[in-house]
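Asks: In structure tokens below, several structures.
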Structure I
Amino acid sequence: MNKIKFLVFSICIFISGNVLSAEHVVKMLSNLKGQSMVFEPPVLTINPGDSVKWVATNPGHNTASIDGMLPQGANPWNGGINEELVVKFDKEGVYGYKCTPHYILGMAGFIVVGNANSNLGAVKKAANDAQSKFAMNKTRLSDYLEQVK
């Protein structure tokens with residue numbers, strides 16, 4: 001009888017964990033509201049255990065994590081051009097990501113998982129270094145990071 005109770009309890013925990021996690025959508029866009037080469041939304045705050053699905057709304061884009069803009073121990077990702085990608089986020093912190101072919105144009109964004117404080121300082125420093133090399137949208141990363149609390 002105790003084994004049955006344990007099994008039922010375990011199933012309930014598994015189901016409730018899956019129900020509480022969410023999948024968020026980020027669109028990869030060439031233009032939006034007068035801005036070029038953007039993700040929508042550019043800054044997304046989620047809970048640990050949630051997933052983000054990048055949707056290839058316009059052709060020619062991908063999503064890839066940015067070296068130096070991930071929480072310690074987080075797994076990097078690199079999606080294909082014109083492909084949707086789903087990434088699950090378990091570690092708290094700020095995750096910087098980019099469109100590889102359009103990064104020089106400032107096409108980047110941030111996922112904030114739970115508490116941003118674990119790596120926000122390091123991400124801000126890496127963002128300042130990166131955007132100094134952008135051909136356009138030279139303050140985009142700093143502007144986006146102002147939204148991170």
Structure II
Amino acid sequence: MKSILNDTNMSKESARRVLSQYHIKPTAQRLDIARITLYKDQHLSAEDVIMRLNSNTDGISRATVYNTLNLFVDKGLLRRVIIDSSKIYYDSKTKPHSHYFNVDTGEILDFEFDDIKIEPSLDLPKNTLKEGVDVVIRIKNSK
């Protein structure tokens with residue numbers, strides 16, 4: 001196997017510890033995906049992860065990548081940032097925050113807004129709880 005994941009500072013042992021803390025079985029594929037997604041605050045699409053994996057390893061299936069990213073979201077290691085139905089990113093910064101999305105460049109930037117509290121006043125359907133409120137502000141480059 002080729003040298004794995006040159007663009008990460010996270011060791012396999014660090015990734016193994018993180019996955020174990022979240023009660024995730026540390027398979028070789030999950031360790032590789034953790035090393036790509038968790039070593040710094042960033043926003044990656046599943047395609048970004050697949051490209052990095054397949055350029056550095058013998059290849060991991062798309063299904064494995066998607067299943068692992070969804071597992072990491074379910075366990076609280078990543079958050080989904082849904083820009084629209086065709087643009088879903090995985091955010092390694094799990095503390096509540098919001099995003100700017102540049103429609104010209106595709107860049108996603110984090111921002112905090114502690115002074116503003118958004119509480120939907122809608123009555124939730126029976127037997128449901130509010131999971132969270134996501135704010136994405138779409139911006140574009142000025143001409």
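Asks: Say we calculate distance in nm of label points 7 Å out along Cα→Cβ at positions 34 and 130 for every structure; which of I, II gives the highest result? Provide the component values of the computation, followed by the final result.
Replies: Details: I: 2.6; II: 3.3.
Max of distance in nm of label points 7 Å out along Cα→Cβ at positions 34 and 130: II.
Asks: So if we calculate distance in nm of label points 7 Å out along Cα→Cβ at positions 50 and 66 for every structure here (I, II), which label has the highest result? Before the final figure, lay out the partial values.
Replies: Values: I: 2.0; II: 0.8.
Result for distance in nm of label points 7 Å out along Cα→Cβ at positions 50 and 66 over I, II: largest is I.
Asks: While we're on this one: 9.9 is what came out when mean projected area of the Cα convex hull in nm² was calculated for one structure; which of I, II is it?
Replies: Numbers: I: 9.9; II: 11.5.
Answer for the origin of the read-out: I.
Every number here is computed from the coordinates shown, using simple stated rules; none is lab data. Note that the structure is a prediction, hence the values are computed from the model and not measured. Cβ atoms are built from the backbone, for glycine too; each structure is taken alone.
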